[in-house]
Structure I
């Protein structure tokens, strides 16, 4: 609704609908399913019958290259990898990509004996993956270890990790995000302690134990070396300062079952953007059985607040600008660049677009910010305005979570 706040100063305020309690599907956040493909067993027809979940915008795609541990990837394998990525592109999915040698917890047996072969595979696949840059949400791991999770491998000391990361980064280019299994691996991966282009972290043991099954250490940073595993509090601070533009997520385990309040605090502290939708079932079922007010269940609330969730609170029209208050009720900031636009619909059917001078990636979960759009004049009764938020990568539209909002959130 609109009302005049101060007629003399031509100051108009738009109060917007409250946050919806319904599903608000948006790119680059939420639940995901896992899809595993073995690159030496090409099955193009099988790609036509993959099950997809419309409410999920993410998919974890695992490319198993264990059959090539002693040789370069074949032309057919690379073509199959391209066909797989194209399949998910055609379905509009953001891809969490994990290339691995092992899917049985036998990393030492399945990965190459020669370190140089891993580097060769990275260079080969980098060309394929880079062609789908706009579809890649994040890549996980550096090919090695049990399930590609960087444990149970002979290539995990600092020099190996540094070279693996450097080669994979060069193969992918500068824009595709990379996540490693532990914060200490991130520090090993870069040359300088103050390096700005550090990778992020994925955690497949959230709630698994006090230290997330070895994701974190016990000692404080001041008692440790730079590449040691630090205690959770110090690692959280490190990730906040260095990995804030890389989404954090993974899987939950049932080692430490927590109440609703503690669970939500942990998800907020870690800026969790994405979670496996079927694992671990014991935790997910507990969330589904836990009532949570108007949201129905804790599971529903968590699912709707993974990553970012933008709610426009109000818009104030002045003679030279429009100020828009936006709250992020999600657990995390959005990690992709996005443009917030105010669009004016004129009486003659034309539109005028005004872009906010604000980097919405800076709006952390649980915070509110005022965004200013340069604008001249006060709207008359024949003009309509709406907000539109578009992710720069892939030009995907981001919906506001206000009641009744669709791809456009009308202010009038």
Structure II
């Protein structure tokens, strides 16, 4: 029995060839996209951190809570509606009251209420309506005291926003430092890999010369450099995990950096940066906001040292006979209340405490300004020193390269043994590693300087 194969019509063949070709092209693209590791530049890392960092998310929640606290303080000045109904069981008298009140930020209180009574379930036999305005004139409850909690909460909102901005800037700095550490490890890995290549080449050349001591020396250098490469690779992996942790990237997922590394000297102007820091640095801003609250509190404590004097004006309208009406007589009442704690010792002590808090705030501002000035001055000096160190290290690397070339020529000519060449190569490798470290240190100092300046 012969097997029969199905054949497509000749007209379909070009279409099938096109389809197969498309599959051959598209399938590797999908596989590559699935296996491709995300590569982030420094700015990509900062942008990702600003959106996903849990530290920043917590600070945003703090800002939201402070805004809600302001809503709570504002609610104090809303209208309040009240209702009361009571029944005297033996006398059979039912009494009802409805009231509406509001406290204004000026310290003025408005209250209106309406009462009515019924006896044994019959119609209303007594009703009244009254409106009262009251305000404390002396001894506290001033407009500032009444609205202090609300104003203080609004100031605390600004402080919370300043703290959020400081957290955002600190996060950007931490991301920079973590990114630079990875760059440092990657650059060091390249140096270690070149050292490993040199060690293997030296071993190959010494075996051709059949010098036992040189061969042994070269053989020892190979595993030493292999271990150095492994250590540098581990430093890169640890640095990537640290970076992922800081920016809020899942640590278990793969992430790579672009590795862009451009070293440029940074010009700083200490006078301008100090002026900018005093005007924009978050601790300085919060200190001035706290000072505003403390002066408000001092004014409140000062007013509380006076005797308590309050005034209330009441208008009352009663019913005319039975029934629910307000056609009866009306009356107006003016009430003055005066209370005075002899000596007012407690209020005087609170006023003195408020003055002391302002003095403490001034000392705190001076301490902050001293710390900022000292820190920026220190970073400026360290930047100048670090820039000179980079230039000196670059020259030293050139000299070490020249020295390594001379020693290699002497070893190839048989004038020295390989141990001296290995020492020279080690010095060259260490010089390049030191150059990388000094450049990274300079960039990190730039980051610290800008953060301290509030930029």
Structure III
């Protein structure tokens, strides 16, 4: 109980910080522009801290500077600090930054506040990118960022545990019926004490922005429809939440702890052989197949099994955008185009494993040779969905996530939890 309370407290604190920060965005929007003078061949780029030592990134950066005779100053920061830095700098209308990294979830607020400059239509060939990427970084037909690399959820399973249970590792689950059937066969109480030592499946009940959303989309549901209407309590979503809950409470094929588990909890259980199948992020593939991994060569990765929809996964991405207040937009546009090019994304995929937003990169011969899961990644990403693309997205997800938790803990039925969530979301969106 203490662990669950701490986990929920962390979520509440994080959401309060985001909402407070965005209130600063609106409050600071009336400031006069703060101009930072710099040479026309100079750019300042706010980037991810981890890329300071990324070999592929360094190669691309040097290539750009050589091609355009430019000088790029990079400010590296962790994701949380990036957001705070952007809110402060852009709200001040400062021209300090010429190119910035942006998470998909920040886009509605940043575009609404007028922080980002639309990208030239001539440099964008939308058909070359994943549909979800274009949707995430577009507004009213204009692109405000170019997607550089993406993330999505997958289903992983232990091939050795499949074989031990009499299942064919080459025939993974394709739909919910398969998922339940396989999970039941893989849930094993070895010492017959009523508590399985091996669970069939695992998901993150506390990861409110991912796991259940995928079940919802797999069943044809959504939080908001295409017109922005609240449909989180539709029959499709209620049915999906019932199945999500039943896996834990009725069929008992997932650990009771999933109500508070996070991705790393699942990965550790998966590695230890305590969970045979898990929904998780791509890092599980790399970690499981590392040279020192005890399960190297015993893991498979597939698109998430669907129900009314063949597959669905949560889409996330980092894109490159140009602040409205940059004084070097022409060079900044060249930088964005260069760094998100086919070759640029190919380099990042080969050197660091960052999944491309350009579809064709997954079919590149060198990529397919180096990354055996490239085709699986593309298949899953073709069924990717964005979280609610509204300014109030964090609040909407917090309300929806509370409904998932209420249903999992059996404090409310799925129908009641979602009806209450729908009413709360409607209230938020009317403000």
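Work out the source of 11.5 here, i.e. which of I, II, III gives that when mean projected area of the Cα convex hull in nm², for residues 41-232 alone is computed.
Source structure for this number: I.
I, II, III: which one has Cα Rg over 2.2 N^0.38 Å, as calculated, at 1.07?
Going label by label, the one that fits is I.
Figure out for me which of the structures I, II, III the number -7000 belongs to, where helix-only ellipticity at 222 nm (-39500 (n - 2.57) for each DSSP H run of 4 or more, over all residues; to 500) was derived from the coordinates.
Only one of I, II, III returns -7000 for helix-only ellipticity at 222 nm (-39500 (n - 2.57) for each DSSP H run of 4 or more, over all residues; to 500), namely I.
Quick check for you: by relative contact order in percent (Cα under 8 Å, 6 or more apart), which of I, II, III is greatest?
Checked I, II, III; max of relative contact order in percent (Cα under 8 Å, 6 or more apart) sits with III.
Read-outs: derived from the displayed coordinates by stated rules, not from any lab. All of these numbers come straight from a predicted model, not from anything done at the bench.
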